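Chemist: Structures given as structure tokens follow.
All of the numbers you see were taken from the coordinates with simple rules; none came from a lab. All figures in this text were calculated on a predicted structure; none of them were measured in a lab.
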Structure P
Amino acid sequence: MRSGSGLLWSVIGILFSWARAACRLAQFGIQYLGKSSPWWYDAAQFHELLYASGNRPVRDLIANLDGCTGGKAGEIVTLGKS
């Protein structure tokens, strides 16, 4: 074993224990079934969302955010172009 590898495995063990705890707690929660809110994104996260959407039109992506359906999506995209 190389120096520090014991510490690394300890950290990995702690991370997995947190993951297992989160999975156990999730069994008692209520799943959110609503649309994603535009308020949940900062600039960097929104950029990542746009990048992850691939070739999907921006207006279509915006229209699927909570409160941004229909004509509102078109207004938002138009504002973003200016």
Structure Q
Amino acid sequence: MPRQAIKKVRATASDVANDLKNHEIMCSERWKTCFNTLERLEESIEIINDRLNTGMLSLVGFLAATLVSVILAALSLWLSLA
């Protein structure tokens, strides 16, 4: 059985232009999705950052109040012994 020659069909300029147009449309949609995801991530990070800042301020306030109460208790004890 003889082999038949296989002809390769070359893409024309219009085929390439059409493929490029389709590629650009798909990439555009992908980038829109990526940007929307990034915006949601940035919002989530801002919320987490705000919560961490609030927690840190609460902790510093608690420690400051505890330190003041220890100092006042020590001062009261020292004055009662004098």
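Chemist: If semi-axes √(5λ) of the Cα gyration tensor in Å is calculated from each of P, Q, which structure is the one that comes out at 77, 15, 6?
Modeler: Q
Chemist: Let me ask something else. For which of P, Q does helix-only ellipticity at 222 nm (-39500 (n - 2.57) for each DSSP H run of 4 or more, over all residues; to 500), calculated from the coordinates, equal -32000?
Modeler: Q
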